[in-house]
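Following this line, the structures themselves.
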Structure P
Amino acid sequence: MPATAVERPHVLLALSAHGYGHLAQCAPVINALSVVVPALQLSVCSTLPQSVIADRISIPCDVHAVELDPVLQMHSAWEVDAPASQQVYRAFHEDWEAGLQRDRQLLRELNPDVLLADIPYRILLAAEQLGVATIGLCSLNWAAIYSAYCAGDDMDTRMLAQMLSGYRAADVFLMPQPAMAMPELDNARVIGPIARSGVQQRSALLTGGGIPVDARVILVALGGIESEMPLANWPRLENTCWIFADAVHAERDDMLDLDELSMSFIDVLASVDVVLTKPGYGTYAEAVCHGVALLVLARRDWPETAMLNRWAQQHGHIATITREQFHGGGFVSEIEALLALPPGAGLEPTGIGDAVAVLREALSAD
């Protein structure tokens, strides 16, 4: 039986532009789908940089710089600006019906066989209204996040109902583990973790970075959201090198930027000892699946944090530091404790195959 019922199956990928995590969840799925559906046509709707999309997705795609959902406003990579976020969301929802019409027109113009959304919600409702197959995919949903910071009055209540109406409109909402509990979605389906697979190239990393062969290496990756890096206060650890995913141009011989290396981010991650990050799905899943220890900033107000930390503790190694430690550099003991541990066992990112199976079924049914 053929993989699809159409000659050149067309998937529209709708991505939130809040950091790179939503792209990180979907890119491995799209890349794997393109292997089993070689004629796959892909369109992407997102305001993420096209260079970032092209770096993550292995097949050619048409990118449309369309903002399909509001973007949570941030003071930093780990601190939500709740009042500003509320203003942005309210402006988006005040235009709800006109926005639905725009989404329907976009779908008519692109004419996809399947819409995959991570996790814009209004376009899911528009697709249902047009009879387009719809799949949601994410470890969280924006209704749960918004309600944790901003819900308060009748307008917020109406907005949350609209968000949930979008998510409920999906034929299925896939929840890659570790995912938030979503009892409000009766179309939710748990799948395995999703993460890119890197190639461990420790020797090449050390040689390319001019790093001593016996050095310990820490990757700093805060998820694509600009934040102040208080490097003047950070410790200089014996025989240890810091690599920064986002360029910091430090003037220390123990620090270098990822773009100085001729290696991809995921291969670097697979080759280091520790990743310093904030709570967020993408880096957690990639580190744990590769058996790399996590040093994370405390982020108690973020609704995913407790669940992410439990999962990382269950399947790998994790230590937490406070924001004061991050800014003051007082986290030597936590790093040394992680470096003293053996590598984690790692995990297979089985959610990729789970999601591909759902997409192939949707394409075949078209």
Structure Q
Amino acid sequence: MKNTALSSTHEALGAKMVPFAGYNMPVQYEGVTIEHETVRKSVGVFDVSHMGEFLIEGPNALNLIQKVSSNDASKLTIGKAQYSCLPNDDGGIVDDLIIYRVKDDTYLLVVNASNIEKDWNWISSKNDVGAEMRDLSEDYSLLAIQGPKAVEAMQSLTSHDLSEIKFYNFEVGDFAGIEHVIISATGYTGSGGFEIYCKNSEVKQVWDKVMEAGKDYGIKPIGLAARDTLRLEMGYCLYGNDIDDTTSPIEAGLSWICKFNKAFTNSEALEDEKRRTPERKLVGFELDDRGIPRQGYDIVDSQGKTIGNVTSGTMSPSLGKGIGLGYVPAVFSDVGSKINIQIRKNAVPATIVKLPFYKA
């Protein structure tokens, strides 16, 4: 079990620590609902240093990225980031990721913690163009400072105007007394804020100064459990739940990150799938009655026949009702369609809704 550079800090704060993607991670501190509401209403900070970071460099860096990723990275200018995925050869997804263009021929790829080795091997296997690759995952830490008060609370820690960093943009500069950190705005919570990438040796100083600067704004440390409820309220996919090696980006509602003006892994088959309309689709649903949908629960029709399964589900702290994502046949995917979630012996009625669930 690996530790992040802040694991002992979380333990000292009374965090409940759990194994996650091979790391010892804080799942909660005071409780999921309190932490969730802190991010929705003020500001919270997550340690997500378990995420992986790859540097792809050299004159052929873009060629490699274009070949392995579904989005069009040629559109990136320095200081911009892009959500994308790594399609596999069989119609599924190796991983989803964020691509940052740091310099003309330098790109940072941020990947999921559970897929670091898998992604590295996959991208390496496609690197017949001689792009330079470096795995920085063991050396760098990542903090996500999220919430509507994040910019105001953290402005004193940097000379950059945080309010000017637009969604999916970033700056490289000073923060909390550390030079050359990445300050990005690619939040996973839907409540604004930004992320800080720095070296492991620097993150404790950054954490302490972030907590001090946010004290008057009610800042709290936030665990992975609240991160999950926050992202689910936004309808954001989680790898391993809503997307994986067997789910296509088209059926997962991610056709918007598949740019067919270029060739990439399995692009012809995915373009054909998009033209045909997939047989099943990932949908968001709200329970009509009391209950909490959980990952793995069956989705059934009015006759009790299983038609799909829940990939993510929770009791939404913001909405006060059960919400979830799941795959259903396309005929059941229209907004307003009625389905049922099998919760133990009860088939609880639910309605397909337009995402996101939470609208600020």
Structure R
Amino acid sequence: MYSNDKRIVITLDAGGTNLVFGAMQAGKFIVEPISMPSNAQDLDKCLATMVSGFQQVIDKLDEKPVAISFAFPGPADYPRGIIGGYLPNFPSFRDGVALGAFLEDKFGIPVFINNDGDLFAYGEALGGVLPEINARLKELGSPKQYKNLIGYTFGTGFGIGVVVENRLNRGDNSCVETFCLPHKEMPNIIVEEGVSIRAVCRVYGEKSGNMEHGLTPRDICEIADGVREGDIEAAKEAFATMGRIAGAAIATATTIIDGLVVLGGGVTAASRWIMPALLKEMRSKLHTLKGDEVNLVQMKVYDLDNPDEFVQFAKGEVRTIKVYGSERTVEYDTQKRVGIAISRMGASQAISMGAYSFALSELDK
């Protein structure tokens, strides 16, 4: 989608440490990214940096961009472009900043701001996992095609985005969130304390008996792989714990939304240690008071990165049934199923693709 569109959209990867500015055309970056310190503690400096970064990108272009579109981490009134609330990485915005209107006044073009989890899911839905999975299903002769996608980011926090029928679901309050769901093993604690960079580091410290280890998830993954010194079992358990906690939260959303799931973010580099526990959790059972067994997720859950499972996912369980009162028969796929995959694009690229596509879709309304 928009792969041949000549319009240019300015993008921004807004992090608490750095702001990275770029420009996209036909779904691809067309200038070298410009990185500048965020100055997130100082509102005046932060806004001045944004203006400077966007202007530097515009100066590199041969034609005027049609919009600015980017993700911002944390709560906001995104449709109105107002940032405010609990923003650990951008504390100077907590009292409320009409960022969209400010940038529109400066540059005279529309400005679109969204949550990073939302844009990750939107980018994957339009140009990533969702069209790829549907193309592979078609190649294998399956008539089944998916229209809904739930995107999760594993990183500093636990983000979510939901796309239904190729439309981004921003909610009535621009507040589609997952970080605040209950932690499966500590019900009074938010799930993000189990699905984040800090969670992996904390559990490794607890299991290894060294809370002052100073390791990153990448380091802990290398320990689990056996290529770095450390407590191998603690490293494996740190990621397995994350998988269980994430799996419980993802199961809730998957049951309600009924769509494919894509995972992105830096911690998914350790997916080989996360996914077994995550899938086991999503495939687990509950019981009624009468003792009847019920699947946690009502659909069968497939690992779409496993070639053998993908073949079964495409095949389903097709039966031929007779139409009552006639000799006619119809085929009936009895298996309700969803799948989960790791992002091929990576979270940053998917977010940029989502920002670009969202701007053009809004302009085309």
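At a glance:
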read-out: Comparison of P, Q, R - label where FRET efficiency 1/(1 + (r/R0)^6) of positions 22 and 230 (r between Cβ atoms, R0 = 25 Å, to 0.05) is highest; value: Q
read-out: Of the structures P, Q, R, the one that 68, 61, 40 was derived from, the read-out being Cα extents along the principal axes in Å; value: R
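Taken together, the values in this text are just the output of simple stated rules run on the coordinates, not laboratory data. For clarity, every value in this text was computed on a predicted model and none was experimentally measured. Cβ atoms are built from the backbone, for glycine too; each structure is taken alone.
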